[in-house]
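Take a look at the structures below.
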Structure P
Amino acid sequence: MTITIGDPSLGGAWIISDDQAVVGYALVTYGYDLEFAGREAWLTELWIVDDARGRGAGRAALDLLEPHLRAIGIHALHLQVRPENPAMRLYERSGFVASPRTIMTRRFT
């Protein structure tokens, strides 16, 4: 099975820009979970250049992403963040809450 980033059914990538320049990007992948009544998404990466951090680019990106995800039938957006990451405040202010679960991973190498 070949999976390419060009398959929009698997997720998307968005460029974040201000009026003058590209200041970051967001990567989202899609899945399905009965707990969330169907389609869900994972914000696998939100990156903002150092000079643009703290000026609202991340919040604006999240605000613009939500209506798009809702329009394509996404019922929940998840993300993972380390507790020491300053972006945790951004995510909390944007309505994300800690899930009462532990994420566990099994890698296939």
Structure Q
Amino acid sequence: MNGSAYCHMCGQQTQPQAVMCVSCGASLTRASTSGASSNRIAAGVCGIIFNCLGIHKFILGYTNAGLIMLLGSILTCGIAALPFSIIGIVEGIIYLTKSDEEFVATYVRNRKEWF
């Protein structure tokens, strides 16, 4: 598709002039395209601050990965919290250092859950 755009919710390719995603029904107006950027910042900050709890995963819609981090940290009495903390901090830094376009391509369109 020449000059194609992508839905910020499901990552499907859309027509550049489309106002609604035909796959998920999300609004594609100019105001909603900034959602991926705000998710990037929120996920990055939460990854650094609340690292082992996996909140940054929930923000990006990765429920399974978020549950793995949250329950793994709690159910192991904190034993798994150290590696999950490192993962959260590293992912938070990665999210904040990517451009909006890279972030959308990697984490929205391709749905890359880890690193």
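What follows draws every value from the coordinates through simple rules; no lab data is involved. A quick note: this is a predicted structure, and the numbers were derived from the prediction, not measured.
So helix-only ellipticity at 222 nm (-39500 (n - 2.57) for each DSSP H run of 4 or more, over all residues; to 500), computed for just one structure, reads -14500; which one of P, Q is that?
Numbers: P: -6000; Q: -14500.
Structure Q accounts for this read-out.
If volume of the Cα convex hull per residue in Å³, for residues 19-66 alone computes to 58, which of P, Q did it come from?
Numbers: P: 84; Q: 58.
Working through the options, I get structure Q.
With relative contact order in percent (Cα under 8 Å, 6 or more apart) as the yardstick, tell me which of P, Q scores highest. Could the numbers behind the result be given before it?
On the way: P: 20; Q: 26.
Of structures P, Q, the maximum of relative contact order in percent (Cα under 8 Å, 6 or more apart) occurs in Q.
With mean projected area of the Cα convex hull in nm² as the yardstick, tell me which of P, Q scores highest.
On the way: P: 8.8; Q: 6.9.
Checked P, Q; max of mean projected area of the Cα convex hull in nm² sits with P.
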